[in-house]
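Undergrad: The data blocks that follow each hold one structure.
What follows is calculated from the coordinates using simple rules that are stated; it is not laboratory data. Note that this is a predicted model, so its numbers are computed, not measured. Cβ atoms are built from the backbone, for glycine too; each structure is taken alone.
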Structure P
């Protein structure tokens, strides 16, 4: 659907293209040919892509680590085009890292419980072969002069210990099972370190008191300790099973996304692996810039057709972070008014392009103020024959569009002149008398102004809602409410002109409803600018009135064009008749009078054509810029300028 009121700039994507440095000249030529890339970066900034590649491989390892923890699953991965375009590396990193950290936390807890369970089982195996009634503390007693050591290992190693340190060791308990022995020995505190060193060299395992749970320190006998350990082993086993189930469930819930991410990452890694190798990255270069979304495929296709090795990364602009260039795309005829909009400034990428409404408005305003068939034709001829001589580059796109906009606006002026029947100030006929009757003309001009200004306020309201500017939205809503009820009330009470279809008794309530609108304006202004809003709200209403009254210039300039033309006609007629009647020789008076009258008409209407064109142009710009665009339009964008070769036909040296 073609734009009616406003349009949107062409959607952009930011692309980074990495290519071998040897191909840079070929790629530049390709970019010249297709004119698709607004280059913002051209150089050797490849390090960030090395980091990107490393990040991709790290994410692949993380996903494989997660998938290796589940079994018995078969996934057929199908990636849609939408997923390929919307799944970003940032999204993958966020999802995978979150799941990986959750599973890692559970795995570490699982490992900790496993270690505790292993220590308990080892302790249980030691305690279970010792007499049940002996005190538990005897197994790891540490006194000032004596210490006990509980150990376990092979019998032959234990015999070597006894034979080498027999005089320093006293055996308290001993239990043999096949080739292994569990024993509790007593030694002097002074010999403790020597004995531990010998035990370690023989490969015997010593019961570490630090690995005995604190709860066992209060249990007196081995029998009670074994019961506690047995219960704890069951508890830890259940916890391990629960943790394993939770890990398995988390991974299975995300397995489809993980598999999609894995395929996507592996493809992206393979795309850049050949280019981004540690050995060769110094021989690469990067081209970064903005590309119209619809031209990205064409760019990729052209690079493929030219057999160029490349890696391309695409990303959508982020509002508030990125500020892409602006490329306008309007239908024919409407696009001819783009240079008019550029007079005030190019729209930002994130705001509306007002070219459509400006095209209608400017053409209408210019046509109304020109309002004469003769002057319209004269202006069209002047634009076609002479305007090119006043510009440096008559072949530039903006100049051509500007010239076409003047011609179209002059055609509208011809139509208005035809309706009023005016040719160079001469009233030949009258189809409608609106544009020659001052009072009617003024009323029509104010009605046009009321409609035009309200469209601008409607766009301001829409912009406030879009940007969540609730103060601005309240003010604009209040303005519409006050206007909707206040205007009919004033027309009825002050101008004695009730609107058709509205009962007379209803007008009594319109004043109160108008005050509701004023209240909304005040609240909105306070919300937007604070306490100052208590004073500034009045300017919203007076500003509306001033803006609408400003459109009276349509009638003023339009009537001035006709009246000034008629005045030159009257002056020429007076000059002709005066000279004809004054000079005795009739033929001489006729010729001289004709010459003076002709010169008066030529220079007078030439002057009026110039004044009408300049006046219509300037006042149309004012109405479009000051009364209309200033309410919602920023115009701080910068143009999309693709890398291209420009050949000029004319060089002017001044």
Structure Q
């Protein structure tokens, strides 16, 4: 049904003994991976290897902190941190002489032997791939690669074997919950939208790819690496609810994702997978891309739909649901990128297969658990940052220490923030429970004071100030609030003012209670999810790190040494050997002393930047 490769092309592929899979996600591309690809192609041509070795640009491989990445298939050998200048020697040694190059392989932080095979690297070992099933294995700009790995088979199965009602029931039975943050049962949403009345019969499917959380890149990586999985999911959703038109709302700052989405749509149309009479049936659907204008609030469903309509991206009250009256007042089914990408495998493999992964009992209640996997962007003070897909129910310890490789520089774990800027900060311990043993699923995170959100996960160490962290997220949300409703607009503004006052050493005894009162008022009175969840970083830090607030307010000290106005640097005369490193690093010339003599900090000139503290190799600079 999907045959498109010529006999000559297949014959050529059969002679290729190796595929060199170069990561071409945004992170690696920005670090010159396309120059690495060009260098590989040039060297292969020099050695007359182009007929037997193929170079392929793939999507994000996930291990973002050590890119650019090169995966040699079918051997499974992974090279990291490559530079174009290193390629000639790498090709000569590995591809010509057959001797893999150890110095470019992954080296564990403990200094152990290099790990040649990608699947043996701890970062990859505990991951389970559903949404990212084609990660690093296909060219995202070639529809044939997707089809070769069973792409669009779910669409074919659906059109030949299933009614729209059966599709809805299968998705309901899978207990798939929305991966965009709310966790609403996808099948229930589809059923409601299918049953909704439209006077002219028009209904819409919408993909929310407006990913605006700081440090989040899950949706971007899925699009860049496997855009056809999202398109196939939208086709299935449209068939289920009776839609004939679809929209993909892509964040303006994602040019590579936008390019690959547009190319994938063109290819799907050319193959008869979009448009009229899809695969020779009476099913019709076309999809177009709408570029967002950079507003974080447009990640909210009603604001997103207003933006597509050409209006100001502001949310509306939720008493009218978008599945009944959404885009242009027609029934509209909106899911995010990751949710749509899960759908093809559920239809192809069946709901029972999907529910084998995850937590809870969903036999009678679609809200009764968290099934399948979740994609997280792991960032912050961990050794291995990147994109990970893990089964629901995995513990934070497994994510942070087994996959993430532990805390950088051997520092002590302090907290983890999940759920993006509106998520909560969870401490090292929750009462008598070690936070690292907490299972990661929708309901457990909410009970702990945070949320799953879209999948951002930021790890913090002992030298992070929790009040400063809360201030950062509140200031971000303040800048992104649409300002339509008073609780959100004024609440964020006043929260930011109070937090800044505390960080500047001017906090008042009543500030903690005032912040709590403001937070609860915002939760109760805000119009949309941005306002109702915005206080989470503050409420959770007060709940778990009240002692830090009290230290800032009462003692005028920042325990983490982050807030400049509450920090003072001095030099321990017993440890200082007069090496002058601190003086050389000081931009304000606030450190005095002759070489090989004890130095001192002139407090009147010190800007408290911390450069001297970082430069000293003898721990002589003290941060008070």
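Undergrad: Comparing P, Q, where is FRET efficiency 1/(1 + (r/R0)^6) of positions 205 and 525 (r between Cβ atoms, R0 = 30 Å, to 0.05) highest?
TA: Q
Undergrad: By the measure FRET efficiency 1/(1 + (r/R0)^6) of positions 509 and 589 (r between Cβ atoms, R0 = 30 Å, to 0.05), tell me the structure among P, Q with the highest figure.
TA: On the way: P: 0.00; Q: 0.20.
For this comparison of FRET efficiency 1/(1 + (r/R0)^6) of positions 509 and 589 (r between Cβ atoms, R0 = 30 Å, to 0.05), the top structure is Q.
Undergrad: Of structures P, Q, which gives 1.8 when distance in nm of label points 7 Å out along Cα→Cβ at positions 381 and 557 is computed from the coordinates? Please report the intermediate quantities before stating the final value.
TA: On the way: P: 2.3; Q: 1.8.
Going label by label, the one that fits is Q.
Undergrad: Comparing P, Q, where is relative contact order in percent (Cα under 8 Å, 6 or more apart) highest?
TA: Sorting by relative contact order in percent (Cα under 8 Å, 6 or more apart) in descending order puts P first.
Undergrad: Supply the structure label, taken from P, Q, corresponding to helix-only ellipticity at 222 nm (-39500 (n - 2.57) for each DSSP H run of 4 or more, over all residues; to 500) with the calculated value -10000.
TA: Working: P: -20000; Q: -10000.
Comparing all candidates, it corresponds to Q.
Undergrad: To test your reading of the models, identify which of P, Q gives 1.01 for Rg/Rh (Cα atoms, Kirkwood Rh) when calculated.
TA: On the way: P: 1.31; Q: 1.01.
For Rg/Rh (Cα atoms, Kirkwood Rh), the value 1.01 is produced by structure Q.
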